[in-house]
Structure 1
Amino acid sequence: MKLIIQIPCKDEAAQLPATLADLPRTLAGFDKVEWLVIDDGSTDDTVAVARAHGVEHIVRLTNHKGLASAFQAGLDASLKLGADMIVNTDADNQYYGGDIEKLVAPILAGHADMVIGDRDLAGHSEFSTRKKRLQRLGSWVVRHASGTTVPDTTSGFRAYNREAALQIMVVSSFTYTLESIIQAGKQLVAIDHVPIRTNPKTRESRLFTSVGGYVRRSAVSIFRIYSQYEPLRVFLSIAALLGLGAAAVWIRFAVAYAEGKGAGHVQSLILGAVLFNAAVMVAALGVIGDLLSAQRTMIQRTFERVRRIELKIGVEPSHYEPAEREEIPS
């Protein structure tokens, strides 16, 4: 059994040594524990630091592609390097590496295919109240869309067995955390969660420059992901609201007409017609989106089969470099 711990990195030369020092080199249930760093277009000495600290595998992307792309590239490389299980963690040493043993336990026991680390956000003093509320809202939406019970859906500390990793196909350019859970839930992957510890914050998040930016981008991301996987429900809900608006305006016109004042409320009749037409169009978009959702499922299954074929014939990982040890430039 081989475990690969993957770490997406972007300019993490300063943080990476502490992150690596926190990770296990041996773990019960595994014959090998190896480290993989995905360099997402770093401009510092991230790769040199990784090699100097014993990282076995490097995936070096030619330019900055974003966290979701780096995560996907890491999964692909880990599978092709023969990983039976993959653990993903962040390069800023947010997650306590000693809890990897807890993270992989449900998979080793055969109770889960994918395990998410729960940071207990309610008791996380470093998160603002607004951020905690958005995290809870986002987690509720993702649980609702995926049919899972994961309490901390934005946690990047997670473990996958080989079968679960083969099925993940993240298309978001922003984050992989929410979409991968929804995908797993839709594909009936067994998902579990375990409580984990976190280390003291070493730097501010690079995904967000402000709380306002975090709220805005997270809200848009949650809406887009939910719409992608539940288009009929989203668009029919919007259509229903527009239809109720049309009905309310028409009732207003009907009352005025009954009172002999209909001539003065023709604009209500017109507005009601506009809202009704909009409701029909939005409902049609929901039907189209539902049909496209079925196509997405077929594409994901095709992608999984292509991955299995690549593994069978021994296709090499993209942008891969064996991490021979080297000295850090002075």
Structure 2
Amino acid sequence: MGGVLPVIFGAGGAKLSDDERAFFRESRPWGFIIFERNVETPSQLRALTEAMREAVGHDAAILTDQEGGRVARLKPPHWGAYPSARHFGKLYEKNADQALQEVASCGAAIGEALASVGINVNCAPVLDAPVGGADPIIGDRAYGEEADMIAALGRAFAEAHLKAGVLPVLKHMPGHGRAPADSHKKTPFIDETAEAMERSDFLPFRALKEMPLGMTAHCVYREIDPDRPATVSPLVIEKAIRGRIGFDGLLMTDAIEMEALSGSLSARAEASLRSGCDMVLSSSGLMKDMEEIASRLPLLAGESERRAAGAMARLGSLT
């Protein structure tokens, strides 16, 4: 897919402004992300996603975060309320078969709801494995602490999404469950060894490594790279995500506005691509932020272009 920028942008409200249309037409981002500020009704949201694709002139990826539980951008009364991931983990401990059936049904329902309004990528499932003493930012967004269970439930959810015509995004690579801080607010430093993480944290991601999309964690893994969060660390991306986990899908950043990263937004975006991420995710929807980022990015090319094309090939056109 030539001629697009390796970036996912947001919009400011429920419809595109004239300035946004003009900017998106000129910059041609690879995709967009939907937040609560963009959501009113199904007909409004469908019109917005159609307008986004029309503005960029290609079948753009349109993402949202619809995990279930406390992370849901589309909410009642127009959309269903879905259980948290931990709900399915607790059920799995009592009846694994029932839990797998129910998480697949949930994945299908969410996927169908998103596809019906033109959203073709969901930033879920969360494959992190929380540990005692970790910050609660992951908490019940995770299926539980046991890697095999996380992998089984995450696979059932992800495969149901694919059948519904929505790409799942595995997050947060190579594992946010041990983070002692909320990466939205500060940089978490993780001291566990890579060998120990490979026996636990990395396992769910490795089990689903053939999935098309993954998202980085803004965490520092001190044994691998003592200074840089995974998103901007070529060592973590090469050794842990591409290496030990074996993920060869499209790797996007978590939102680069988060406080775990430092420097200007354009510097963060450039550093993430230079370090091995394929796609930058910018969530603010502010024109000044998007213009700054777009001015510094190269066109999508090379291995990143291959991975992006491979991901989208898993879908038909939703428009």
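Given a computed value of 1.00 for FRET efficiency 1/(1 + (r/R0)^6) of positions 171 and 251 (r between Cβ atoms, R0 = 30 Å, to 0.05), which structure among 1, 2 does it belong to? Derived from 2, not from the others.
Ranked by mean count of other Cβ atoms within 10 Å over residues 147-154, structures 1, 2 are topped by 2, which has the highest value. Tell me which structure, out of 1, 2, gives -16500 once helix-only ellipticity at 222 nm (-39500 (n - 2.57) for each DSSP H run of 4 or more, over all residues; to 500) is calculated. This figure was derived from 1.
For which of the structures 1, 2 does the calculation of Kirkwood radius over Cα pairs in Å return 19.3? Comparing all candidates, it corresponds to 2.
Computed from the coordinates by the stated procedures, all read-outs in this text should not be read as laboratory data. Keep in mind that this is a model prediction, so the values were computed, not measured. Cβ atoms are built from the backbone, for glycine too; each structure is taken alone.
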